[in-house]
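Structures follow.
Rule-based calculations on the coordinates, nothing more; no lab input. Note that the structure is a prediction, hence the values are computed from the model and not measured. Cβ atoms are built from the backbone, for glycine too; each structure is taken alone.
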Structure I
Amino acid sequence: MYLIKTPKFIQNLFPNFTWRIPTKDKILYLTFDDGPIPEVTPWVLEQLAQYNAKATFFCVGDNVQKHPAVFKQVIEAGHSVGNHTHNHLNGWTSDNIPYFHNVRHCAHLVDSLLFRPPYGRLRPKQAQFLQRHYRIIMWDVLSGDFDPKLSNEQCFDNVIQHSKNGSIIVFHDSLKAKDKLEYVLPKVLEHFHALGYKFEKLNASSANDRIKKTA
């Protein structure tokens with residue numbers, strides 16, 4: 001069970017999380033979870049480049065460790081990256097200290113102030129601790145590209161019907177989502193580009209950059 005559109009009351013319950021970027025401008029924030037992997041991520045980069053689109057990739061540290069060249073491609077293409085734990089841990093079923101260590105393990109590979117919990121699941125104490133160190137990025141539109149029960153068209157409609165100015169939209173550059181993503185992403189880019197939208201990345205200044213700026 002998951003929600004395609006995050007209800008406003010849920011967003012209001014967690015005001016310290018970023019659910020969307022308030023703006024009147026035609027801007028969307030595409031995000032990609034669970035990569036980088038060579039079978040999907042380079043293809044995503046090619047699609048984005050066709051529209052001069054920037055995006056944010058929430059990376060699993062283990063995948064960064066296994067595929068450093070693919071991670072480098074993401075960085076060199078000018079996209080933002082964020083921490084998605086080292087082993088895609090579910091916060092609800094993880095003890096706090098091991099969870100924090102797993103986040104830190106990923107942080108050694110992904111230097112970013114952005115963090116997205118896998119499955120969007122955090123315990124209250126996990127959230128309290130992590131938001132002292134990271135900007136916790138959630139979403140207001142979930143494409144459902146990971147769901148084998150959804151058709152390609154249903155996945156496309158999820159994004160088209162629910163996205164608005166400033167929406168943060170979740171896709172996955174994973175093998176599980178590959179087939180749907182290959183159908184939906186080009187159509188989403190084409191659809192919103194034709195409507196005059198721009199695709200921008202989230203600000204992911206590194207901790208080192210923040211220290212330099214405040215020094």
Structure II
Amino acid sequence: MAHLYLVRHGQTFLNQMNRMQGITDSALTERGQHQATTLGKNLAQIPFQAVFSSDLGRAKQTTQLIQDQLPNHLTPEYRLELREVNFGEFDAMPIDQVWADITTGTEMHTQNDIIKHGGMKKVRDLMVEHDHSHLAESYPAVLNRWQAFLQELQSHHFDTGDNILVVSHGTLIRTICEHYGAKVYRDDDSRAVPANGSYSRLDLAPDGTIKLAEFNVTKC
């Protein structure tokens with residue numbers, strides 16, 4: 001059985017300003033750099049056989065800082081499939097304003113309300129519905145590119161017992177982990193949102209079975 005460590009990049013300047021950050025990029029803050037370095041130290045005892053990252057700059061920067069702390073230096077593969085969700089015209093907008101805009105006329109007010117009502121699919125459906133640029137990514141599109149990445153992994157890693165490091169983004173990770181059974185809305189649980197510098201672990205069996213083993217583990 002292989003183990004996939006799905007890491008969210010460290011805090012960025014847009015994260016710090018509480019703005020949406022999809023395919024729009026920004027650099028890691030000093031705190032974000034510290035989060036990535038600390039995570040690398042905490043993962044240093046795990047012998048990784050492969051490293052993959054989103055091709056966006058904040059993920060690349062996080063990957064490098066983690067790699068600097070690992071005993072075996074592997075060449076990362078940068079993948080489009082691991083990019084953050086495309087938020088269309090809502091990208092880089094203030095987060096609270098986005099949720100207010102797309103919940104107008106409903107009993108929901110926040111992203112958490114939307115997820116409690118209909119999961120991450122409902123979030124994507126509402127964003128697509130209200131995006132006048134028609135660029136916002138649909139729920140099926142997000143899962144399809146993740147599945148395409150997994151199919152490639154299965155042919156090379158599922159039956160090897162490999163440890164695989166994958167550096168990606170908050171909404172993508174939240175969507176994937178919900179798909180495998182994670183609770184990703186808050187009641188009193190603040191751990192429902194993947195934190196910057198956190199990891200979640202998926203266990204990948206040779207027969208293609210995937211189980212969520214850990215969600216939103218933070219050691220920063």
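Given 28, 19, 16 as the derived value for semi-axes √(5λ) of the Cα gyration tensor in Å, which of the supplied structures I, II does it correspond to? Mind dumping the intermediate values first?
Numbers: I: 25, 20, 18; II: 28, 19, 16.
Only structure II yields this read-out.
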Checklist line | Cα extents along the principal axes in Å, for residues 57-176 alone derived as 41, 35, 28 - corresponding label from I, II | finding: I
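Computing distance in nm of label points 7 Å out along Cα→Cβ at positions 65 and 97 gives 2.0 for which of I, II? If you can, show how the numbers build up before the last one.
Details: I: 2.0; II: 2.7.
Answer for the origin of the read-out: I.
Can you spot which of I, II the value 4.7 was calculated from, given it is distance in nm of label points 7 Å out along Cα→Cβ at positions 73 and 185?
Values: I: 1.0; II: 4.7.
Structure of origin is II.
Compare FRET efficiency 1/(1 + (r/R0)^6) of positions 9 and 153 (r between Cβ atoms, R0 = 35 Å, to 0.05) across structures I, II and report the one with the greatest value.
Biggest value here belongs to II.
Which of I, II yields 13.9 for Kirkwood radius over Cα pairs in Å, for residues 113-192 alone, as computed? Write down the numbers at each step before the final one.
Details: I: 13.9; II: 14.4.
Attributed to the structure labelled I.
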